[in-house]
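A.B. asks: Once you scroll down, you'll see the structures, which are given as structure tokens.
Read-outs: derived from the displayed coordinates by stated rules, not from any lab. What you see is a predicted model, and the numbers here were worked out from it, not measured in a lab. Cβ atoms are built from the backbone, for glycine too; each structure is taken alone.
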Structure P
Amino acid sequence: MDCVTVVSVEQISGGKQRVWLDNGEAWILYRGELCSCGLSEGAELSKEQYEKIRSEIIGKRAKKRAMYLLEKMDRTEQELRRKLTENEYPPDLVEEAIAYVKSFHYVDDARYADCYVRFRGASKSRGKLFAELQQKGVDREVASQVLDSYADDRDERQMIRDLLEKRHYDSKTATAQEQRRIYGYLARRGFQSSDILQAIGRS
């Protein structure tokens with residue numbers, strides 16, 4: 001690549017501009033950055049200029065954005081990748097940003113899964129927790145290992161009884177409508193139908 005040409009510059013919002021290049025790439029830059037880099041429609045960038053902008057402006061911003069997102073809340077690697085992609089960072093710079101935060105152990109899917117199970121596990125079945133961790137991008141093996149580590153502490157029938165007690169459910173006085181409602185509540189949390197029916201007095 002000898003040089004790259006700016007095809008167009010489009011206003012977005014808050015002083016941000018989207019810069020389209022003839023190699024198919026698009027950069028999000030601020031107006032001041034466009035001026036300092038001499039970017040305008042038709043401008044040509046040497047290989048050195050192109051790499052410098054990507055590394056020193058966009059790449060650094062991707063890393064800072066990744067750090068900011070993780071300060072706000074813990075995320076899996078897949079969730080962080082999705083957020084950075086939504087912010088329109090080039091794919092390779094997204095991966096660099098993820099590698100950067102992983103080097104400090106700010107992204108750790110096993111730790112995320114462990115916290116997720118500890119804080120949400122009291123009201124959901126193993127199957128439900130596993131499915132939710134999968135949706136968040138946690139590797140199947142990692143999710144299984146974390147859930148296995150809590151296996152001795154998880155009696156799902158007792159969990160159902162505890163949830164029914166918290167909701168002041170009484171199987172002796174519950175109407176058919178109340179039974180259907182509580183069944184749906186427990187089923188959405190992934191508990192087995194037979195365990196639910198027994199607990200609500202319909203087995």
Structure Q
Amino acid sequence: MNPLKSISGTLGLGFATAILVMVVLGSGTLNPWSLVVWLHVFAGVIWIGLLYYFNFVQVPGVAEAAAGVEGGGPGPAAINKYVAPRALLWFRWGALATWLTGAAALEVMGVGIGKAFALSGGAATIGLGAWMGTIMLFNVWVLIWPNQKKILGIVEASADEIASAKFVALMASRTNTFLSIPMLMCMVGHGHGLPF
């Protein structure tokens with residue numbers, strides 16, 4: 001059976017290969033900080049990858065599909081019914097997993113969440129990144145997801161509520177997109193220094 005024919009098989013193969021690399025190239029001693037950071041980056045790629053997909057691909061694609069309905073095009077129904085709910089599932093849980101593994105990484109590396117959020121004790125760079133990630137997590141769960149449920153018809157909403165939901169969800173998503181850029185710089189900058 002080819003593991004690449006299913007997402008679970010693909011993920012299993014990826015993690016098995018990563019474990020093999022750890023066994024072959026590793027020191028033989030568990031490095032908790034490296035393990036948690038790896039999981040943090042993995043979850044973050046899912047979250048931020050989907051954030052960029054929504055902003056760079058899906059939102060303009062849905063707008064184009066909606067405009068194409070008048071000319072006999074397919075409209076946004078297939079994306080909104082089949083793609084968006086699945087993408088939003090991975091998006092919101094990826095956001096939570098990223099935040100939790102980030103908090104765990106702060107603890108394991110000895111910085112701690114309190115010091116990071118206070119931007120003290122040499123934690124200003126990573127702390128600023130943690131603040132931005134926390135704002136982004138808030139936006140996902142409190143602004144984007146509840147409004148997307150209205151837009152996608154998962155919960156009932158009037159036409160005015162849907163119009164308002166589209167604006168709120170878009171602005172929260174665009175806020176997350178712009179925050180992701182300095183947030184990623186802070187994540188990398190803590191370990192490798194800022195560009196300047």
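A.B. asks: Quick check for you: by distance in nm of label points 7 Å out along Cα→Cβ at positions 63 and 167, which of P, Q is greatest?
C.D. replies: P
A.B. asks: If helix-only ellipticity at 222 nm (-39500 (n - 2.57) for each DSSP H run of 4 or more, over all residues; to 500) computes to -16500, which of P, Q did it come from?
C.D. replies: P
A.B. asks: While we're looking at this one, here's another question. Given a value of 17.6 for mean count of other Cβ atoms within 10 Å over residues 127-134, point me to the structure among P, Q it was derived from.
C.D. replies: Answer for the origin of the read-out: P.
A.B. asks: Hey, distance in nm of label points 7 Å out along Cα→Cβ at positions 7 and 87 derived from one of P, Q reads 1.3; which structure?
C.D. replies: Q
A.B. asks: Taking distance in nm of label points 7 Å out along Cα→Cβ at positions 23 and 55 as the criterion, which structure among P, Q has the greatest value?
C.D. replies: Largest value of distance in nm of label points 7 Å out along Cα→Cβ at positions 23 and 55: Q.
A.B. asks: Suppose relative contact order in percent (Cα under 8 Å, 6 or more apart) works out to 15; of P, Q, which structure was it derived from?
C.D. replies: Computed on structure P.
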